[in-house]
Structure 1
Amino acid sequence: MRRVSTVVANGIWMLSTLPQSAAFHLAVRNVEQAQRQRLLEILRQSANTEFGRRYDFASIRTTAEFQARLPLLQYEDYQPWLERVGDGQPEVLTAEPVLLLEPTSGSTAATKLIPYTASLKAEFQRAIAVWISDLFTHNPTLLGGQAYWSVSPVVRRDARTTGGIPIGFEEDGEYLGRWQHAMLNHILAVPSAVRWISEIESFRYVTLLFLLRSPSLRLISVWNPTFLSLLVACLAEWGPQLAADIAHGTLTTPTPLAEDIDAQLRRQNVPDTRRARELASIFQATTAPGERHARLWPRLRVISCWADAHAALYAQELARLFPQARIQGKGLLATEGFVSFPLEKKNGAALAVRSHFYEFLPPQESDTPPKLAHELIAGNQYAVALTTGGGLYRYQLHDQVEVTGFYGECPLLRFVGKANHIVDWFGEKLNAAHVSNIVTNVLGELTPEFWLLACERTLTPPAYTLFIQASQMADRQLRQLAANIETGLQENFHYRYCRELGQLAAVRAFRIAERAQERYLATCQARGQRAGDIKPAALHQADNWAQSFCGRWL
């Protein structure tokens, strides 16, 4: 009966995506027209807002007029407006009410709050629908089983602005739409109540338990591939106990769960002795992770995750851990907007031309006007700017993409990295400006000869490390500096979540004995930088600096 309901739910979901898919495939025939129409719709909806009146949106008739009227903007330009939104003032950036503010990492502040309206959510859902339609069309076996979706970090309950606007989605399914989310309840292997488990080990334990209950698992969708690799690494230790819990309908989590969550999950963990025997046999017979995972989930076919830029290495590790599945790289989706989504059989992710209005900035060419979607050139790289129904206009994402080809007139894109200085090995999204502010404040009047913060991935688990030459400071002072920096970094919720997942350890200190600046310059040159291009860095994107400096760990 469960298989029938899963097939029906997947089928209904796929059918619901077909209108958006058809509209997209029509739009790729004339991207210039589709984008012009999208821009004018957004401006018309926002014409009577305070922001729209300031820039006279009502009189704009062409893309060129829009670009001439409004400069390219960054989050800091919007902060005064967003403070008023947070205070509850209506029609500041959008005519629609702001439903919530979604947090993401910032540069001058630890966290940016991005306004979400019904229009912005609809723009996200248009792109997701095309992706889902394409995914199911080319992988029809996915219709026959369950899926595991991990869309966003767990958000604390009841967080609100001074004006009463919620901060953060209540749960991940809100990205998909209300009734689509209801449909997902028949498809998901892991109950949505798991999102409320705040202790990470128990969160992992319960997640694994429900994944193990699902031999029909077909699709896994996560963001960072290390989220999944760290999750299944726990099977070596917990496997036998998980099988016992499935046999008896119990939950022996590493830490106790809240009573309401525990009761709800126990009701869904109906004793399944047959599956438990299968699991026990697999855990006893296999030790190689890839073989074990293939036997645990033999029908798993697709894992969707980040696979570009820094994530490529970890996506390759997932391919080794799950030999029965294919890794599908996600497109580019930011908190502020949806840029691209993967299409099967295409070399790159398709620009979501019906979601927002996009502009593309040639890197390091500040005098060159931004390009529009229909003007992009294959092989070139660009930084992305968005205009959305959420109230951000000509907003610079600082995400850099490369054009890998075209589908019709629609550009196919590959995420290259951040155009500004962001370090993001595991999803922590640390910005150099914000890190510099933290360390400067922590140092106060102390003046070390040299310092640099970088991720040392040779450690287990990896950790951001304060590399510091400070001959006048004692070891205990340096350790305290590292602890204070850790406190500051945890204000960034992406970094804090990586710490909670165990993807990163706390900040470490490495005392450099001598010649720090000289060794820094030599290492940068050895890594391909010209001497004239090397600048002092608060946060470095490269790792393995412990081998470059002469010193010791504290």
Structure 2
Amino acid sequence: MSEATKETTNFIKTIIEEDLASGKHSKIITRFPPEPNGYLHIGHAKSICLNFGIAKQYNGTCHLRFDDTNPEKEETEYVESIMNDVKWLGFDWGENLFYASSYFDQLYEWAVQMIKDGLAFVCHQTLEEIRECRGTAKGKGIESPYRNRSVEENLDLFEKMKNGEFKDGECMLRAKIDMAHPNVLLRDPVMYRIKHVSHHRTGDKWCIYPTYDYAHGQSDAIENITHSICTLEFEAHRPLYEWFLEAIKPLSRPRQIEFARLNLTYTVMSKRLLMKLVKENIVNGWDDPRMPTIAGIRRRGYPPEAVRDFSERIGLAKRESTVSLDLLEHCVRENLNKKARRYMAVINPLKVVVTNYPEDIVEEFDAVNNPEDETAGTRKVPFTREIYIEKDDFMEEPAKKFHRLYPGNEVRLRAAYYITCNDIIKDENGNIVELHCTYDPETKGGSSPDGRKVKGTIHWVSASHNVPVEARLYDTLFKVENPMEFGEGGSFTDNLNPDSLKVTENAYAEVNIKELPQGERFQFERVGYFVIDSDTTSEKTVVNRIVTLKDKWARLQKK
């Protein structure tokens, strides 16, 4: 696996700086052009950061343009979600919101002119016949029997297409380029197809819609885009992009530049596959925190600053590679470690009774909010005779180097007292249900006046003064680095991780989280980073684990 870590030379910035220095452009205009046919994912986030980031760096402008040329798959829901995603990442298109559908009249006029110039014709072949006649890179294609119609006949047929006089698929407009061209994409590609489908913006005005290859470059030209930055799969389309611009001769001539798309371990990025996960209820919608969609990682609790940092660190490449999910999580941890406040919570509780502590007293201790930020101050945490600790913090028969609680051992309760385990209470099945301990009142605040040291420090929550929480512990959606590696006859869903979500409904957190708003990120000490989920109500607090505390990426970099 290749880690696409930052390239010291950003080849796109080099091109832009050369164009500015030569006077080719006085102002840089980029665009982010999603098709509103699904939710954006982390790969799109990289493109958003790149296009908006470059425009900002060079005092230029970045447009948000929806390439809405396929009404069968596009919805207003997706338009709104994409706008939310771009804003969440910290970018603003200002007045530069555009739609390819706004250019339908101009695109139609250009297509008519191409017919008049002998560069386009109406074809009655089916899509399957067109594919068969296109040929391969090793052999020539076969010209359509309709290729040499007169200009007058083509104009008449194209107008009838526009007027709805043909059924879907009955005919289409094709560019007349070269059926022997070594790039099969230039073998008379389709420019317009008939779709008697209502469009989310233009309604039923049109029943013919331009293809992406025809509309994209012309939309760039209309908007005076200087640098049309796209992913590597469009490299083969670039000659077609340029051919259409040459045929139409708009005033503006944008330049297409390609970079390698983002591939991430334990993740699928295909819209088709993500749609399958949603439609088959494998996940709980587009914003399921296990999804790589921007909506999903936002709900998971990833900070937008961490996503921007990740996009910058991986840099730009000209060849496909796969980036480790560990690097993305490392960026998240770095961000949260500096900013997130600390609280205590017990995910898998074990009750502890401090037998020599008064039953009717509630004592408050000062706990540090964030040791990485002195300005964060402290908070009050209530302590009572009965508390909860993590079950994993106790062993009846301790393993070697186990420094937490066990019979006869003394540990520190974070910010409170030293306690020693004296008795173990079990149920009729032999399960440990309660521990009886004693505390040393001289160790208030977590330190001993006689200077004795303890090796273990554990967190805790008062059994009577707490907030019950539903903790959703998320892991990778897939159990293997490359989900697309599966056996014959199998599917990527064969690699789903059965432990991608574990829900703990009997967890307890300190009372201070009660007033935290939805979307607030924080650390449960010694457990992980969490966020208040949108399912939280006045009756139930729901938290999502963003990431664990263990940083695989940082550990590997030290080796």
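Every read-out reported here was derived from the displayed coordinates using simple, explicitly stated rules and does not represent laboratory data. For clarity, every value in this text was computed on a predicted model and none was experimentally measured. Cβ atoms are built from the backbone, for glycine too; each structure is taken alone.
Things to note:
- For Cα Rg over 2.2 N^0.38 Å computed as 1.26, the structure of 1, 2 it came from: 2
- Distance in nm of label points 7 Å out along Cα→Cβ at positions 102 and 262 derived as 2.7 - corresponding label from 1, 2: 2
- If helix-only ellipticity at 222 nm (-39500 (n - 2.57) for each DSSP H run of 4 or more, over all residues; to 500) is computed and equals -12000, the structure in 1, 2: 1
- Among 1, 2, which structure scores highest (criterion: FRET efficiency 1/(1 + (r/R0)^6) of positions 22 and 414 (r between Cβ atoms, R0 = 35 Å, to 0.05)): 1
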